[in-house]
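Following this line, the structures themselves.
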Structure P
Amino acid sequence: MLKIRGSVALVTGSNRGLGHAFCEGLLQKGAAKVYAAARNPSMVRLHGVVPLKLDITSVCDVLRVTHGCEDVTILVNNAGILRDSPMLGAQTEAAARQEMETNFFGPLAMVQNFAPVLARNGGGAIVNVLSVASWFANPFMATYCASKAAAEVLTDAVRMQLRSQGTRVVGVYAGYIDTDMAARVHAPKTDPRQVVERTLEGLESGADRVFADDRASHIAARVRTDRDAFYAELQKHWDDRRPEH
């Protein structure tokens, strides 16, 4: 069974929010080394980590980091963006491309390049931070949902492909997390430390999917058992708001 203690982890998007919390949680659990990757590594302010410059949408950055971090045993694909774009809006195409580049193609590049590293190091694990938005279409952030749905398919497919080399692949699902990404959201939010705690517990216990908060458990049940009613509520919310297109 995989253990955090003694592991070597790389966390993307480590300069704030959930990425920062992942770095803290890994260190507290006894990780031997934590690479804290960010577009601007000078913004990584956490004692005990190894800051790295990494833009996951840059092929050159991904290759450089892969060759420089050949001791990694746990890869945490945390970096992500949200553009709050409906599917039919003035900036939809630009938003969709940005979100797909960061939320899907970035993790895909990281997984493709680090899978051989993990194999050489005994298998290890990949943690992909997904979202409850992976499961449905929220019209207010439809392009984000599309990118996270793609990331879920990536996660499930990679899990099957890498099982033979002993690499664990874990998908993490949560509702709104109390970070900068959800700063404008007026709804209950989950402490990033809870997301990290449940994720690391799931990683060590052998879970393939981690529901990091109650909202994830609730929405999973609604989408599975009462999808029509769930979508009717989303439709009403959209109609009541009458947003600009």
Structure Q
Amino acid sequence: MTAPLGLALEEWFTVFCRIGACFMMMPGFGADRLPPRIKLYIAIAVSAPIAMNLWPTLSERIAAQPAVSLAMALLSETTIGILIGLTCRMFLFAAETMFTAVTLAIGLGNAMGAPINESEPVPALASFVILGATTLIFAMDLHLELVRGVSLSYEVAQPLMLQTANAMLREFTTSLDKAFIVVFRIVSPFLIFGLISNIAIAFLNKMTPQVMVYFAVTPALIFGGLAFLYSLIPETLGELSLEYASWLTKG
């Protein structure tokens, strides 16, 4: 199959706008620790076969659109890619938020750890869970499911077709709602443990105001929280990964 070089490059760049923006936000691929050059190579490698697959329909649309409309469509493609990447990453956002709350509940909020997917430091416990979840994404080949989802996105959001802001915002908020509900269900035992422990400490402090109960029982609270986490962390990470895989499969 032969095609003008300029048209082929325009088609590849159109696909690259969505793929590159999506990989910039995806979990694992979009981490700040990954060099930008590696992200660029991965986006080029993924966008090339997708562009070849979309050639019959995409080439006609590119040739029929004027330059101004094409520039607006490329901006829309980039926005769609960012939305897809954020939707895939929303599950880890929810897990990081919930486990930050757990860390604060058991008295380890001041122990900061190295960020995994972000640039800002997070509590060490939340960093540990996000590291485990990100590792399981690649160990369970869920990154291939992410790539498959990006390629299938062209069946839902047609290339070079302007999407309304209302539809994109509605999809984003729906994904955010689902992610936090699922993660809250998984993390709820830890939150209940922290709530009961802190209420018990508050009652003890109220009954014996002359004793610094909080400072005396804080080590016990930390030890109990870590022991509770140690006993449940395999099931928690496993359930988190399975729910994430189911969430990706359902789209």
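Throughout, read-outs are computed from the coordinates displayed, never taken from laboratory work. Keep in mind the model is a prediction, meaning the values are calculated, not measured. Cβ atoms are built from the backbone, for glycine too; each structure is taken alone.
P, Q: which one has FRET efficiency 1/(1 + (r/R0)^6) of positions 93 and 189 (r between Cβ atoms, R0 = 30 Å, to 0.05), as calculated, at 0.50? Of the structures listed, the value fits P.
Taking -28000 as the value of helix-only ellipticity at 222 nm (-39500 (n - 2.57) for each DSSP H run of 4 or more, over all residues; to 500) derived from one of the structures shown (P, Q), identify that structure. Only structure Q yields this read-out. Please state which of the structures P, Q yields 2.6 when distance in nm of label points 7 Å out along Cα→Cβ at positions 77 and 237 is computed from it. Computing distance in nm of label points 7 Å out along Cα→Cβ at positions 77 and 237 on every structure in P, Q gives 2.6 only for P. Structures P, Q were compared on volume of the Cα convex hull per residue in Å³, and the highest value belongs to Q. Computing FRET efficiency 1/(1 + (r/R0)^6) of positions 181 and 197 (r between Cβ atoms, R0 = 25 Å, to 0.05) across structures P, Q gives 0.55 for structure Q.
Which of P, Q yields 18 for relative contact order in percent (Cα under 8 Å, 6 or more apart), as computed? The partial results should precede the final answer.
Working: P: 18; Q: 23.
Comparing all candidates, it corresponds to P.
Among the shown structures P, Q, from which was the value -0.59, -0.92 of log10 I(q)/I(0) by the Debye sum over Cα atoms at q = 0.17, 0.24 Å⁻¹, for residues 109-172 alone calculated? Computed on structure P.
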